[in-house]
Structure 1
Amino acid sequence: MAMRIIIANNERRISAKDIDYIRRLIRQNPTWNRTGLSRKLCQSWQWYSPNGRPRDMTCRTLLLKLERQGQIVLPPPLRSPNNHLRNRRIPNILHSSDPIHDELDQLIPLQIINVCEHPFYRDLFKCLLNRYHYIGYQGSPGETLWYLIVDRYQRPLACLLFAAAAWKIAPRDQFIGWDATIRRQHLIFVTNNTRFLILPWVDVNCLASHILSKVAKQIQCDWIRRYNHPIYLLETFVDQRFQGTSYKAANWIKVGQTSGRTRQDRNHRIQAPVKDIYLYPLSKTFRQDLSP
């Protein structure tokens, strides 16, 4: 019997034959580590992203889920996964925290730095997000874009992280007109703004909505250049402790609330905060673009 496993915005059906194949690879290649195993599986299954790259990290997440279910026994990890080591990998980058209380006109034009294309800013981005965002930074699987926003004087103002869309959200799916089959085929064309941080020493009227508007104009081209396919819709979840003012001002559409469940909740036992759902279509034809 096939099992359905969901990782990021990818769904994979794993059969008993697939599990036997994984076990055989592990048994016949005792010197392989987990990376070697996942790369071989991507090759065997022809599991590639639209830009032709193996879905290596997604495959490794799948293997971990199978191990937790008792289906396989993986080679030991090369590094300890404990929180101490994970946190240690996020560097502490020196940066100014001098207050910025200027008018927006004094800071523009803003520069939207695609951190994926400028690795020089990667450590600073991780440091700022991990230290100052209320959720922090734990990494993100699947296709992602990281944006660091700086002003005309090259002072960091904000960080945005876009990652895999939520697998299933009833208000969003109804707004688009998706059923389960169409969603499964087209979810890759939606991305989730999982983090938006205005740095705590920055207090500038209309800055957040201005940033959201500029990013919405740029992200389509950046996504195509990096992943070789477009996106047609942005989504985000706003904790109810916040009012979503900047998203409203940038013309994002509130379509409902989350159900208070997580992606891993299969038995309705995991409680999660209810959040407001906001969407931003990138074109007037987004419903046609997201449907067959």
Structure 2
Amino acid sequence: MRQLTANVYIKEELGVFPKFRGCSSGFVTTSEGIVMIDSPMLPTDAVRWRDEITKRGQVLFIINTHHHLDHIGGNFFFPGSVIFHEVCRERYASPLTRELDSAVPGEPPKVVTLAPAESYRLRVKELDQEGIPLLSHYQLRGPEITFSERLGLHVGDHTFELTHMPGHTQGDVCVFIPQEGVFFAGDNFTNGVQPSLAQCSPLEWIESLQKIEKVDSNLIVPGHGKVATKKDIQEFRSFIENCVEMVRGAIQKGMSGEETADRISFLDLCIPIHPGPWQQRMNVLRLYEKLKK
């Protein structure tokens, strides 16, 4: 746990290599209780985080910046009301497609579709053997509160300004706490690592990053990676713009989506959180689909 300001604490080492176990989570102590921003993904990390938080107060709210499992998977282990964007409420329980290593040596990986809770249990089995006993009553936990464009949450002397900023997903939310001068960007910004682009809206993403660059804060907590400044946001926007231009160039040449995915990868631009050719292919195909329109 790292104390970022007088009342803001973050856990950032879980969201970066070589110890990838989820996202960068945070919480804010207020005069009335605790507000969390995202939750640790794996059971043992979530329970340790909960034990530390309860020394400082009761969790009243959990704000999830979007619906991916590395941000909401640990909600089950905490009290408090969960807040999503309304688009994420529609999608958080939707089936997930992922690549699994084949059980037979020499055979290529298999692509499977799983329910989110099933996918979560599989991740725990892969990454957190110690946490398996904590799953006996596990359920995926969605929101009690949703909003569309903006939500002002007032807890004690603190205000949490939630803003819909589509990009990484269509339902991404960013959170600014003006009393602390801290901005939580979610996966709209990942510092030094490439997020999944497989559900992104690339042109809206660039617009959202431009808005983040104008926020009155130079303490920016990314969805993954170390706490950053606006300069890092600008570099990340350049990465997204490069990805867009690479795919746009293929479209202008008349290449099909499959041809584009065969020839283009973003690996040389930024180290991916989710490595492997399948994920890169999904990233390219998503950009092709959105830019072709």
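Out of 1, 2, which structure matches 15, 44, 30, 9, 3, 0 when P(r) over Cα pairs in 10 Å bins from 0, in percent, for residues 76-163 alone is calculated?
Details: 1: 15, 44, 30, 9, 3, 0; 2: 13, 32, 29, 19, 5, 1.
Considering all the candidates, the number was obtained from 1.
1, 2: which one has volume of the Cα convex hull per residue in Å³, for residues 180-251 alone, as calculated, at 80?
Source structure for this number: 2.
Can you say which of 1, 2 returns 0.20 when FRET efficiency 1/(1 + (r/R0)^6) of positions 60 and 236 (r between Cβ atoms, R0 = 25 Å, to 0.05) is computed?
2
If Cα extents along the principal axes in Å comes out at 64, 45, 38 when worked out from the coordinates, which of 1, 2 was used?
Matching structure: 1.
Values in this text are rule-based calculations from the coordinates and carry no lab data. Since the structure is predicted, the reported quantities are computational estimates derived from the model, not experimental observations. Cβ atoms are built from the backbone, for glycine too; each structure is taken alone.
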